[in-house]
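Undergrad: Structures for review follow.
Values quoted throughout were computed directly from the atomic coordinates according to the rules given, and no laboratory measurement underlies them. Everything numeric here is computed off the predicted structure, so don't read it as measured data.
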Structure P
Amino acid sequence: MKILITNTGPWGTGSFTVTQAISKELEALGHTVKIFFPDARLPSQDLDYFYSNQEKFIIWKFPLEKGGVRLEDFPLMIPDPNPRVKKARTFKELSQEELALYFGSAKEELTKVLNDFQPDIVECQHIWALNKAIEELNYPFICTAHHSDQMGFEYDHRMQKFALDGAHNASYIFAISEFVKNEVIRLYNVPPEKVVTLGNSYDKTVFRPQDVNKKAVLKQFNITIPDDATIISFAGKISKTKGIDILLEANKILCPAKKVHFLIFGAGDLDQTLKPKIDEKYCFE
């Protein structure tokens with residue numbers, strides 16, 4: 001089977017990590033997969049990998065410009081920056097002309113991709129914008145709900161009609177959790193049987209127990225933690241959508257006697273994650 005996966009943004013986000021993992025597993029099963037996504041070619045250590053693999057990655061190149069209207073970067077669903085694009089605007093901030101440029105270019109690029117690749121089905125990561133172009137081109141598609149798109153639905157009323165059309169016209173909707181499934185049913189008024197919970201998984205070749213000296217590993221990072229302490233680790237984007245603020249609040253209220261330590265690893269901006277002027281809610285120790 002030939003499968004096209006579209007993603008609202010480029011690498012550096014959870015949804016794109018999921019997209020890559022899904023494509024890897026589908027290819028192992030014998031399917032042919034291509035991934036379509038926007039990018040403005042900003043510096044990144046992974047840049048060459050994605051731009052040199054044109055057989056798999058179909059990059060919708062930004063900036064866009066037509067008829068005196070220019071769109072520098074791909075827009076975001078919510079004010080939660082991609083780690084590679086610190087100052088991108090949201091869809092909500094686009095003018096009507098900029099939004100029309102976005103949709104017109106998306107349809108033009110996807111028309112080429114669909115004509116050349118002729119996939120059997122398209123999976124749209126997020127119930128959002130790219131499913132509009134796929135729908136208008138009369139291609140069967142499914143959507144995956146990641147919660148960030150549901151946050152975008154409530155944040156940006158102008159985009160709701162496109163998201164609703166996508167949800168209603170998708171063959172199925174995958175939700176990454178039962179919580180997200182309930183959100184999808186409530187926000188888009190779709191029948192429960194149309195929404196399938198398919199939780200995010202992990203790569204066992206990367207995330208696996210190892211027999212190491214924990215104290216020696218922590219020392220490499222200048223981290224001093226008692227030997228009998230409980231360590232709770234987080235690896236992901238440093239953003240509010242990932243719940244970093246909740247972890248820091250929990251760190252504040254946990255009794256020191258419980259010897260619980262949080263280790264947080266990831267890219268992002270804490271200043272945009274935490275609520276201003278209430279630092280006393282959080283503990284960074």
Structure Q
Amino acid sequence: MASTKKPTDLADKGPSGPADVMRAPRILIVDDDKADADRIGTALKNPLTKIGQLDCKIEWVNDVASARQYLEKDDIDLYLLDLDISEYWGKPTDKETGKAFVKAVINNTNAGIIVCSNLPIDEEAPPLIEYGADDYVEKSYGFMAIAPRAMSVWRRTHTERRSKQSHSGRRFRIGNWMFTIGDRQITDRLGISKRLSITEHIFLRHLCAVEGHAIDSEVFNIEVLRREKGDKHVRLDVFVPRLRAKLNNMIDLVPQGRTGIYKLLDVEEVFSF
């Protein structure tokens with residue numbers, strides 16, 4: 001069985017916590033390269049970062065079989081998953097094994113999911129993000145990029161859990177789709193379901209619940225993605241087409257001129273479908 005030791009913590013403890021008080025997530029790193037796992041752990045423990053100030057509990061395993069034990073217990077808040085990995089330590093690695101486990105985590109938990117791999121982001125990220133992963137970090141970009149991404153995903157996960165209490169159970173017809181706040185499965189009139197990522201669920205929740213059913217880039221990055229004002233922002237005109245495509249272009253989400261605002265049309269709250 002694979003080791004479950006903590007990655008080496010090279011950073012001293014930082015302040016007691018960031019301004020926006022939030023509990024420390026329990027993190028699982030799944031990577032067959034111990035040196036990489038140590039680098040990820042060190043980045044997450046850096047006391048100069050917001051995630052580092054939370055003093056997270058970090059576990060590491062080096063094969064999928066060991067990671068499945070954590071998945072079965074469902075007590076992990078944030079997964080960092082390598083793609084090129086084996087089912088059992090010592091066996092040949094295969095990116096399809098890693099992809100299958102990413103999908104298993106998406107299907108069986110509401111944890112945050114960051115794929116952290118040497119494989120090229122342009123080729124591997126789009127289908128995994130569309131399936132429901134929250135982020136993709138290419139290791140060649142540098143391990144210090146992981147800390148702000150992890151904090152952003154943890155904020156989203158935290159917000160998603162709170163959303164199950166705020167507006168939970170409200171149902172909306174969005175074009176041909178039925179969306180229920182608190183449920184990441186969205187279903188069309190034919191009964192075909194797709195699983196939303198945490199980000200997609202929070203995005204649609206915001207658009208359905210807010211007056212006017214509209215959103216701009218600043219609200220998207222701060223309220224949906226939970227990024228700091230100084231963080232690199234994600235453009236709505238990149239995110240929206242991906243969501244439209246995922247929902248078979250059966251969602252009327254349109255830009256309002258050159259204002260940077262997107263408005264959700266053909267949406268109504270319903271009590272039957």
Structure R
Amino acid sequence: MLIPAHAWTPWFAIFGSKSGYDSIAECFEDLAPYIFAIETGLSSDPAMNWRVSALDKVALTSHSDAHSLPNLGREADVFEGSELSYSGIMKAIREANPIAVSANKQTSPLKLSGTVEFFPDEGRYHYDGHRDCKVCLSPAESKKLKNICPKCNRELTIGVLNRVEELADNKPDRKPAGALSFSSLIELDKVIAQAQGVKGRATKAVEEQYWQLVSEGRGELQLLLDVPLERLTAITTERVVEAIGRLRDGEIKGIEPGFDGEYGQIHLFAEDERGRTQSSLF
């Protein structure tokens with residue numbers, strides 16, 4: 001089973017602006033029929049990929065880094081059913097493309113039912129720009145500048161959103177029949193850090209709150225997605241519960257897109273709320 005990873009990342013990706021192709025067929029030629037899935041990467045999500053109708057033929061999967069324990073599981077595939085084996089997983093993914101799902105051609109007892117996603121804006125290559133020049137640009141802004149950095153006059157690093165728009169043949173609100181559901185999340189320690197009003201996730205206060213939550217016998221994904229908020233109030237602060245509730249509701253208060261290798265930021269609290277949260281800690 002071969003699944004092209006982080007399919008839209010500028011470097012070393014099948015559709016990347018620096019090294020990519022415009023289609024699976026162009027890249028793999030006679031082997032293209034064996035490519036039945038792609039991994040969307042941190043800087044794109046299924047909704048962005050739905051704009052490219054050629055991708056209706058493949059399943060959209062989401063995987064996380066294996067080399068960084070705190071980031072393990074920040075993106076994930078959600079399976080339902082039995083036969084949790086390599087062959088069962090492969091068949092489930094093979095049958096998870098929108099065309100097969102809408103035609104009721106899923107025969108595997110194990111099914112890929114959806115994915116857990118990073119907010120694509122937070123990914124390191126969502127927008128265009130130059131990290132050294134601290135220049136971050138939307139695709140429309142880059143186009144006006146002819147993809148040239150306004151500070152150093154060198155070529156910009158073209159990000160994932162720009163590349164998706166280049167290959168898109170559908171509008172942003174398009175959702176194909178048979179498309180799987182997905183959830184957009186922020187890692188639990190980052191949620192706690194925002195609730196506490198601190199910038200870093202690697203602080204003692206964040207770590208203590210994190211372990212207090214997970215020691216209740218729940219994994220991060222369950223805490224972020226499933227555990228009733230009323231139950232959470234018994235094991236964490238009101239501010240953390242508020243942050244998790246906002247995340248579940250998609251109530252985002254601010255976005256700073258990632259660009260040229262620099263992670264973006266998704267804010268669950270407005271700027272004036274962040275100030276009050278931080279001062280309340282002392």
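Undergrad: For which of P, Q, R does Cα extents along the principal axes in Å, calculated from the coordinates, equal 63, 56, 33?
TA: Values: P: 60, 46, 42; Q: 52, 40, 33; R: 63, 56, 33.
Attributed to the structure labelled R.
Undergrad: Which structure, out of P, Q, R, was mean projected area of the Cα convex hull in nm², for residues 76-115 alone derived from, given a value of 2.5? The partial results should precede the final answer.
TA: On the way: P: 3.4; Q: 2.7; R: 2.5.
This figure was derived from R.
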